[in-house]
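A short reminder: the numbers here are calculations on the coordinates, not readings from a lab. What you see is a predicted model; the values in this text were computed from it and never measured. Cβ atoms are built from the backbone, for glycine too; each structure is taken alone.
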Structure P
Amino acid sequence: MAKNILMICYYYPPLLDVGCKRSIAFSKYFKKYGWAPFVLSVRNPDKTYCLMGNDHPPEGVPTRYSYSIINPYQIAGKLNGFFTRIMRTFNVKIRRNYFYDLICIPDLFWGWIPLTVFSGLKIVPRKRIDFIYVSCSPFSSAFIGIFLKMLTRKPLIIDFRDAFALNLKTLGNSYSNRPFRKQIDLLLEGIMLKWTDLFLVTTEEMRKLYIKTYRQHASKIYTIHNGFEAYTLSKIDPHVAKYSKFTIMYSGNFYFGLNGSYVFFEALAFLKKSKQISEQNFQFLYYGGEVEHFNQISKCLKIEDLVIAHSYISHQMLLNNIRKSHLCLIRIMKPMISTKLFECIALNARLLAIIPPGEAERLIKKFSPASYVINNPSPQEVAEAILDAIDKHSKELINDNLVVEFLEHFSRENLTLKLMKLLDENIA
């Protein structure tokens, strides 16, 4: 049965951030399969944290933009600067911004809430909205959905692309210096779970963690993976030539705070020192926002001739470079699964996954059996995997990924159909 759905999505075109892709796909395929999505996004996003572009919403998806009336992060920054100058006169050093913890609750985007709620209140009756969908992060968006649910009595779906308040080492969250904020965030997350009719997460591991934490809400917590937009495969030449040098590629956040972050680079240093790779036959390409850190590491280990670090490039260029690379390095911060994992498997790229055991490992072994998964890495083990990959490439002993089977489960079109079925079965 056709539904009218209001989608609250801070990250949406013209923004280019990776957080847009899930909402774009949902709105596009809702429309394709007979539902009527209506999107509410932000007119004046915080450009410190958002990447502006010239993209447009999917054809036929009505989109309205509301203004954020205040930038809490700027206020916190100014207050912290004033406070720091005062304390400096007493020879006291301020090492962190305490005003951020006090003002940016639940996050720095809450200035978007008032006018978006106002816009939503006009849209719901005009468009005869059947239910409200909210994409998080930002997590303040969840309260737009909650306020609209309170005022309109429409069912609410909250979709967590990332975890919010779960205090787990695997998430990399550290509340050791701000226990009061941990309690606030847990309280707010509990409110979100209480008011939502359906709570979506992007991995099975994340679902299990939320069920363990919020057992009373277990029946409303479901997994819809991030997946891959299959139509983009048509834009990439399947016969594109590989780089002339054996190439390993990585993009985005490298998660340097996790254990074993430098093992890969130590492996490259070992292989170079033993003269098994050189700048004539090998390169590691990085694309992202940590260029300087990569340059420092490579200089320290004397592998700067092997490591080429670039700033961010377009998503289409990135996909083309995945296809041209011989291995794609994968790292994750559990319980999340990197979007790159889905992209690489769909593009028939082999992976060098330096990751802990779990869901991501199972997906790689099932759909990319020629890839390398290393759970407790050492430089020697990583080096051996790289040498094995080089050897198999030279001998053309490479098995393809199970792309067709993978897309049956993880194309964004099929994932949207799964979501539509879930909504039909669980929301009256």
Structure Q
Amino acid sequence: MADRGRQGFLGLSGNAAVCIGLYPLWSIPFTFYFFYLSLYMRASGVTDAQLGMLVFISSATSVAASFFSAPLVNRLGRRRSSFYFDLISSVLPCVLYAAGGSFPIAVIAMILANLNKIQGVGYYLLMTEDADNDQKVKVFNLSNIILLAAGLLIPLSSGIVRRYGVVRVERAFLVASAVLMTVLAFLRYFLTRETAAGMALMAQNRGRPADLRSLVKPYRDSFEYLRTHPMALAAAAADILFYVYFIIGTNNSLYFTPFFGDALGIGAESASILGAVYSAGTLLAMFIINPLCRKRGVEKNAVTGAIISAAGAALFVFMPRGSAIALPVAAAAVSAIGFGVLKPAVDAAIVVKTEGGIRAAVYATVYAISSILGTGAGIVCSAIYGRNPRSIYIISLVILIIIPLCFAAASAAGKHSASSRTQG
């Protein structure tokens, strides 16, 4: 597998090469439409409190979707579940948002979009399950590079937005996104093949009726596995915490663009520059820092990324309103570099630290718990953001400090277990 992988696209082969090769058809349109989505909804009458409610609805839907993700992916297979839920969670929301940015439409679109927890389990396993560990780490780094590279193009859209208005331009982005993501879903379905583990689980579940016991079993097995594997537990905890940070304190947050105006007094055009800085900083980390640090292990890279990200969050917390643009640029760059190190590390950690038969269940468990915590974060943010926009980065700072503690605790537990075996 490793030899064949070196001969393939970007050092990848099979499903991994197909998924990475087609990924720009999702990452580029998503980056453009998501960056202006909160401004589009605001221009359509959505209030700050309703934005917070959308974060809550997003997380609540994720909880339900996560609960069903493992059994669905195991029954449908990685390939079919990724295809079906790509159309449902990527294409349909764009169509709905393009029809209007009002709060009722946004609620429906947000519910559909967060069924991507099912798609995500299927997609990640389809992309990585038949790959070796080196390709697993590489594929997550490459997918993040592609996603963030699209962000460098965002400033090009600022002039178009200024001329035609955010509503007209965002609708054009949404229509284009729906078309490109539909093409992606069909191409990936026809160019990939079901994984070996996926075929085995489909055969195992064929003819078995779905019941509550079968729905609960993957989560029970997951908790039992994590209880006896400290480093896998640390990887799962880090991924859960990172997801909450991801939805409130990164450029993927609905609060990201409004924050610069609400807390720092920066207009939409300048905010687009900060979006590009965030993308550039993340790419710098992924192109230069991550390849150099690959042999350090995913857990050490996750700790490093969390510490750097915490420094960036602290800058946003204490930055005075009306600061010269250089200071927000520096804070965005530090945050982005930390994000660029942290995200691929936590993405790969679960794949590397868990075994194939339990991996889908662990993913589903992580998604469910992170969605529950994300729901709580959405409630808190909707309640306090209007009074203190910097609160999202205060919460982010706390989360980023806890992530290194998870790996430190797992390392200590591993050393204690090894010491006990030696003494015994």
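Suppose you compute Cα Rg over 2.2 N^0.38 Å for every structure in P, Q: which one lands on 0.95? Working through the options, I get structure Q. Calculating relative contact order in percent (Cα under 8 Å, 6 or more apart) for structures P, Q picks out Q as the one with the greatest value.
Which one of P, Q has distance in nm of label points 7 Å out along Cα→Cβ at positions 68 and 156, as calculated from the coordinates, equal to 2.1? Derived from the structure labelled P.
The value 2, 10, 16, 18, 15, 10, 8, 7, 6, 5, 2, 0, 0 for P(r) over Cα pairs in 5 Å bins from 0, in percent, for residues 132-251 alone was derived from one model only; which of P, Q is it? For P(r) over Cα pairs in 5 Å bins from 0, in percent, for residues 132-251 alone, the value 2, 10, 16, 18, 15, 10, 8, 7, 6, 5, 2, 0, 0 is produced by structure P. Looking across P, Q, the calculation of helix-only ellipticity at 222 nm (-39500 (n - 2.57) for each DSSP H run of 4 or more, over all residues; to 500) that yields -27500 traces back to Q.
Source structure of the calculated read-out (FRET efficiency 1/(1 + (r/R0)^6) of positions 76 and 380 (r between Cβ atoms, R0 = 30 Å, to 0.05), 0.30) within P, Q: Q.
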